[in-house]
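Bear in mind these aren't lab numbers, they're just calculated from the coordinates by the rules spelled out. The structure displayed is predicted, hence computed values, not measured ones. Cβ atoms are built from the backbone, for glycine too; each structure is taken alone.
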Structure I
Amino acid sequence: MVVGVVGLGLIGGSLAISLKKRGFASKIIGVDNNPNHSSEALDSNIVDEVCGLSQVAQLADIIILAIPVDAGKAVLPLLLDQTKEGQVIIDMGSTKGGICMVADQHPNRKNFVASHPIAGTENAGPSAAFDGLYDNKITIICDEEKSLPSAVNVCKKLYETLNMRVQFMDSQEHDRHIAYVSHLSHITSLVLGQTVLEIEKDEKSIFNMAGSGFASTVRLAKSSPDMWAPIFEQNQEHLSTALEAYIKNLENFKRKIETGSKDELRDLMGDVNEIRRVLKGI
């Protein structure tokens, strides 16, 4: 099976490596608007060849969009315009409502499967790609009833090859939930990093005093702005609601610290420790 991967960074590159290594793809064709990424992916044997969008639409059995969500909305109609019988187009973006609305307006909507593999690191580019990124993670397929059953089955088999657990969800429901469990985490990391950089002007002090807790919390602040700014923009409604709830809890925590409510703080932290049990069961 010939697989076309549009976007050869961490997500697309890791996907290409695993699909080829695990026998799902006989050939990987890459597409990337960054010539350096294309060259690096070729030199590293992440892809077998590189070409443009029109060419990959003609050559690939499956086309996977592993690009920023705003670019995905622009590229998808161009690929659907050229899609052929039996071809499947899958996107891997972190928001689903916007691209699903675009797809719904196209007569070839049935060839498209909206998905979100929940995996990644803070690193970017082909050099960050590796086999195993997706192992034992969850992927969400959205609005599957609007896709051909055969296309959904191809998408499921692809993710099962990556050793992922597949779940199904409405696209709007996906965006509401992901605002809390993914996007809010990135904002928390970014704002913590911003606060420390603004207040702690002595970089050496940050380096010397920052422990593993700080490093793990701000890890996501190192993620690609080109990828995450469009995600925040496209999920602004749900993310704004999530931020309101988060800020409310921060203000409540601040009040308890200011009033010296040690017992209330202990009780609050004890209640939140319940997250340990929740995460252990996933």
Structure II
Amino acid sequence: MLSGTAQPTLKPNEALAVKVRVLGCSGAIAKDCRTTSFLIDGEVLVDAGTGVGDLTLDEMRGIDHVLLSHSHLDHVAALPLMVDAIAAQRKAPLKVHALAGTIQALRAHIFNNVIWPDFSRIPTPEAPFITFHEIHVGQTLQLSDKYVEVLPAVHTVPAAGFAITAGSGCWVFTGDTERNQAFWDRVNQLNVAMLVIETAFSNREKDLARRSLHLSPTVLANELDCIARGKNYPIYITHTKPAETELIMAEIQRFDQTQPFGPNVTHDIRRMRAGQEFEI
């Protein structure tokens, strides 16, 4: 369970598994590379990158909530297209949960009747196809039988990560981020079952990673040393650039097999791939 925010408490025998389907986990597009999107229990979409395009219409109609980590195109590109595909077949608006800055960006630059229709006022302002719901870091949402805590992220635009649980372990997603001690301070208090963390650039692009507020393998090594002693869980690498994925994973493997930078000698680090499914 998440803690620190007032919320209903699940009894141990009420703990449910969360099913996570990886729709996309690349930092850009190419053949078999889709940008960030995860489907949780068939009803919650975490980010709306190009991986959403692999869903059937029935699967899209089953989504009631969209959680957006931030406003960058690789994380929101499929949202307007998905709404267009299924909105008229839904009985209730699609609920989009995002930071205030993300909502402002969506209204100004996408749902602005220039790039795309303003579905927050269509077909009528009283009964739109989508509704925006502002969230803030530290908040815990209850979406159906799941709890979602909004975690801090450090990026070039307002950004967040998420911890999602149905009463047992947490699926934790960093979102796009650079060094972020506040994130680890909170995550070390959670019962983490899986961590999904970005590493967008290889070490040869470490300066670009720093300027764009992304991680490179060297910085990832330092970040993983923030994991509290005794905490062990699988760590999945996401948001790699398709042209550098193999290099990034090789650099991560090298640092993780050498002498430790901190309390953990070796981490359980794995490559994330579109199409994977997990039960947390």
Revision key, fill the gap. Candidates I, II; mean count of other Cβ atoms within 10 Å over residues 166-173 computed = 22.1; producing structure is II
Check your understanding: Just checking, which of I, II has the largest value of FRET efficiency 1/(1 + (r/R0)^6) of positions 134 and 246 (r between Cβ atoms, R0 = 35 Å, to 0.05)?
Key -> I
Study note, to complete from the structure: Computing volume of the Cα convex hull per residue in Å³, for residues 126-173 alone for each of I, II, the value 99 comes from structure I
Practice item. Work out which structure the value -16000 belongs to, where helix-only ellipticity at 222 nm (-39500 (n - 2.57) for each DSSP H run of 4 or more, over all residues; to 500) was derived from one of I, II. Key: I
Revision key, fill the gap. semi-axes √(5λ) of the Cα gyration tensor in Å, calculated, reads 30, 22, 17; among I, II the input was structure II
Practice item. State the single structure among I, II that was used to calculate FRET efficiency 1/(1 + (r/R0)^6) of positions 22 and 254 (r between Cβ atoms, R0 = 30 Å, to 0.05), giving 0.05. Key: I
Review point. Where is mean count of other Cβ atoms within 10 Å over residues 86-93 largest, in which of I, II?
Key: I
